[in-house]
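S.K.: Input: structures, listed below.
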Structure P
Amino acid sequence: MKIKIEKVGKRFNFEWIFRDVNLFFDENSVYTFIGSNGSGKSTILKLLAGLEHPNQGNIYYEHGEKEIKDIDIYQYISFVAPYLELIEEFTLTELLKFHFQLKNISLDIKDALQILQLEHAKDKELAYFSSGMKQRVKLFLAMYSNTPTLFLDEPTVNLDHEGCNWYLKEVAQFIGKKLIIISSNEPKEYDFCPPENIINILDYKKKRKNERKEN
């Protein structure tokens, strides 16, 4: 998947979060948006994933030399974020079976449980999982889904040291195989991202402030 954004801006009410963002994301590469809380990192990730629409500018998608319409982009992405919920009435095994029907995952349930290191909780309802266990499940479902693009919004939230190591080990398997775009202000979450692909969203705020001063 390749993504190109041209002059993209997003505002809430009358306040612009960012404006005139022009970026290109190449296939099978890693990119990271950084910035302080409330700077717009998660917002731009939602725009790229088609979960929200920009107030100005355009976003273009291409996969295998074919242009993808924004209404179809959901078929080509996987998304992890703290604000996305799992179906907590399901047991872990039931959730895996359900998800495997939606996304093509070339694993069986036994292998999935082993990768998750949650064999002991296979028949437990997710409502009784710890926040760290839920985050591990969300990361697994996104990373192992057969989609060319992976969006990770604060991927290690709720994970302890062991969970963070698990995340880094698993995500490493998909570097160079998927387009991975991360939103984070924790270097440990994106230390595998090339420095030239780290984007500070605050730069697009400063640009607008400087333009107003000049005018």
Structure Q
Amino acid sequence: MSKPGILAIWNDAAPGRDADFNIWFQGEHLEERLGVPGFLYGRRHQAISGVCGYFNFYLVESPEVLTSKPYLERLDNPTPMTKMIMADVFKNMNRTLCYRTLRRGAMRGAYAVTVRFNDAPDETALAALLDQLLTDTRVASGEIWMAADPAGQPVSLEEKIRGGDRKIKGALMVDTVWQADAEALGARLANEFPNGEVGVFRVLCQLGHGAAFDT
């Protein structure tokens, strides 16, 4: 059975354009993406501290969904509002197709801490860290994402409009119940992974199909 896929995205909004970004994402983009076959769940976040202003991810049945014909057709035929957002609002885009190689915990939390790795991380060490963190009930869940091979991933019209995206080699995401715990964990992970890029985020909204909320 193929591992689930993750589309992991971090970005900033141009100064003064957060309202446009919010209207587009909540009014059009999230629902549109969840209409693509194979998309199961999407969740959007705003930064409390760290590497960028926003973080969102999509859970898909497999990474192949993210190079499927229906998805690529959507990327190459952006709506007028999407064209405007891609050209004028998105800044510092970091977007990577990933495998979700591990998930620990059944719940999702109200806050998330992410660590982006520009070099391939030690998955065994990350798994041991998640097992240790999940002994604390204030930690809801955690996941490890590893970048899919970029070979065969075409550059879409949306990416061309943005001017190109940064990529990661892997990421750790940990959900917590309370903000203070997320901030404390962010500080800890920044010390443990000095070469990683750490962000602490609050959850803004989510959309999914059936049991995908707990997947």
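Where a number appears in this text, it was derived from the coordinates with a stated rule and is not lab data. Note that this is a predicted model, so its numbers are computed, not measured. Cβ atoms are built from the backbone, for glycine too; each structure is taken alone.
S.K.: From which structure (P, Q) was volume of the Cα convex hull per residue in Å³, for residues 78-117 alone calculated, if the value obtained is 161?
M.R.: Going label by label, the one that fits is Q.
S.K.: Among the shown structures P, Q, from which was the value 3.4 of distance in nm of label points 7 Å out along Cα→Cβ at positions 110 and 182 calculated?
M.R.: P
S.K.: If P(r) over Cα pairs in 10 Å bins from 0, in percent is computed to be 8, 36, 39, 16, 1, which of P, Q is the source?
M.R.: Considering all the candidates, the number was obtained from Q.
S.K.: Something else: Determine which structure produced the value -7500 for helix-only ellipticity at 222 nm (-39500 (n - 2.57) for each DSSP H run of 4 or more, over all residues; to 500), calculated from the coordinates; the candidates are P, Q.
M.R.: Q
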